[in-house]
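Every number in this text was worked out from the coordinates using simple rules, so none of it is lab data. Predicted model only: the values in this text are computed from it and were never measured. Cβ atoms are built from the backbone, for glycine too; each structure is taken alone.
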Structure 1
Amino acid sequence: MAGNCISVSLLGVLLVLISIFYNPLVVAAIRGEGIPAVGLFTFGDSYFDAGNKMFFSKKQNLPQSYWPYGKSRDDPNGKFSDGHIVPDFIAEFMGITKEIPPVFKPGVDVSRGVSFAVADASILGSPAESITLNQQVAQFRSIKSKWTDDFIGKSLFMIYIGTEDYLNFTKNKLNVDISAQEAFVTSVVAKFKNDLSLLYSLNATKFAIQLLAPLGCLPISRQEYKTGNECYEPLNDLAKQHNEKIGLIMNDLAKKHPGLHFTVFDFYNAVLRRTRRNLSYRFYVSNTSCCGVGTHDAYGCGMGNVRSKLCEYQRAYFFFDGRHNTEKAQEKFAHLFFGADTNVVQPMTLRELIVYPFNEPMREFWKPSITTNAT
């Protein structure tokens, strides 16, 4: 009997290993198998900043340039995490052997793409020590001759932006009425759509849009608005209004331009689930940051003049600083974006988007159900 049990156990382990290593998605994610040798271009704010802020800003000693940022890889290189960020993992899944470099760093190899994202970037306005999405697109236009139109058309354009617009709007207009909120969201989304149209006119056709996080659940928001373990709902409401419009404008663009393809990652609910049911996702702390000071350790990480705390084990934490996730969380998000089901990303996964036939019209489109509240 004991021998039979051991045999069954060994068989079970073998079947699990086979299911893992012969799963086409896993193999592709590890080796880039079946993925064409296209590029990855990223736009947005600090979530996707590959280090541009260090070379763009006139300020010295930026916090993200120093330990404990980059702690997990002993490499503080300007990214807002203890290690890699989502685009780093996506590049790896695509078979790109080097990290996508920041465009403002002199002499970088841009043969497989480049990051235009800059911390503090916004869609509207004139951000201090940063640039708007429109200016990032203009930067792309100024150097697009480095790639062929065919390469650009088949490459992936990842975008995450809007956080600064809504954080600043809420901070400056605490008691604004609903109609003013709706008008602001409409103006942000309209400008975003115009910027995407401009990118399309520059031969970009494959867009991967990451929806906004629940901004009121960020540790910095809980700390600044003194909500304790609750989220600051006015910020969440703005993010939800914004997100509900993004899929619709992408549908509109794809129908207007049959060669345009896209997918949308429901980052809002991916984050919300992990803050509400953190233990189910193996994050032991999800309301406070690994690095910082304050009620939620959300301020001052990496600042030389701030005696910030640092957690002992960052992989137990969902947030590394007051706004950005740990490398562990970033990797999980990348896997969701690259190959998850329609509860997380739609109308197709990133992998499907990359291999989708060039210039062929989309057959499926975004559905509003993606922004329903997580439970």
Structure 2
Amino acid sequence: MRTALVIGTGLMGTSAALALVSRGVEVYLEDHDPSVARTAAALGAGSALPPEGQVDLVVVAVPPAHVAATLADAQRRGLARGYLDVASVKAGPRRDLQALGCDLSRYIGTHPMAGRERSGPLAGTADLFEGRPWVLTPTRETGTEVLNLALELVALCRAVPVVMDADEHDRAVALVSHTPQLVSSMVAARLQHAEDTAVRLCGQGIRDVTRIAGSEPGMWMDILAANPGPVADVLAEVATDLTGAVEALRGLQSADEDKRRTGAAGIEDILLRGNAGRDRVPGKHGTAPKAYEVVAVLIGDQPGELARIFADAGAAGVNIEDVRIEHSTGQQAGRVQLMVEPAAAPGLTSALRDRGWSIRS
């Protein structure tokens, strides 16, 4: 691929453009708001001027509801040899493209499984897709040329190609992406009018659960409006569990021993099923999840502290597999949880203590 046109220069489009430019592809940018395209161009994502001739690939990076019209217009203008979109829903846009009479032999629906809570070109990064799954949804109508162009795009963005059926994809993202967004938002909404004394007690658990609740509502309205059925199906299952949890907790309040026993069993069942589901979430590099040992270290909230602890771990010959930070309420300090292979934990603990770090249990 030598040339590409990215239509839609928000987070996804700008990130794809930045990745392509970094790999030597000549990229052109287009957006319904020319000032947004110029912003992306100023960031080094390509040129906001129109291409002089046909490009190899058009990447449509607009909300799902606008994919079909945007792509149909691009095909009418004869902009490229191949066309794809990166919207988070796949079945609906494809049906719309069929209805508009688009040439589906030169189109493939795709979805990179990456994103951020922020949107717009300023949030774009060239490494957004690195190591992330990038779903391709070819059909019998998909031509070899556009499929190869899509695979080349995925490779240039250093993502991992995953082939799925469009409907299967939409059910999958409803489960692993769209429903979690709504659930996170609903939990966070409980805090809106909560007492200040309660909010001051917020710890890492509530921060983890509500992290994605900070996402842009407009973007998520577009996504959810394009995939309502599968999301509603998953939410209905969650609602069944919630109803069961409420009944079980009411049982635990009862003076009746049988009701308390039944309630305890119901809550335990939910927690155990949650453990089992969490264990299926892929670990590093998409491999089976591992159980790591946690080495918790007290760290000051000042420049250079994280770099120093990482350097000390490296000097001890220990690879940090994952890291979390818990901020201490009312203190200029926090607890860094360094996750390492179990065999490495004792040596790391000893080495960090020798270097003056305070280890917490």
Item to check | Answer label among 1, 2 for the case where mean count of other Cβ atoms within 10 Å over residues 201-208, calculated from the coordinates, equals 12.1 | outcome: 2
Checklist entry - Which structure, out of 1, 2, was log10 I(q)/I(0) by the Debye sum over Cα atoms at q = 0.09 Å⁻¹ derived from, given a value of -0.50? => result 1
Item to check | Structure with the greatest value (metric Rg/Rh (Cα atoms, Kirkwood Rh), for residues 65-240 alone, set 1, 2) | outcome: 2
Item to check | Origin of the value 1.0, where distance in nm of label points 7 Å out along Cα→Cβ at positions 209 and 353 was derived from one of 1, 2 | outcome: 1
Next on the checklist: If you rank structures 1, 2 by relative contact order in percent (Cα under 8 Å, 6 or more apart), which sits at the top with the largest value?
Outcome noted: 1
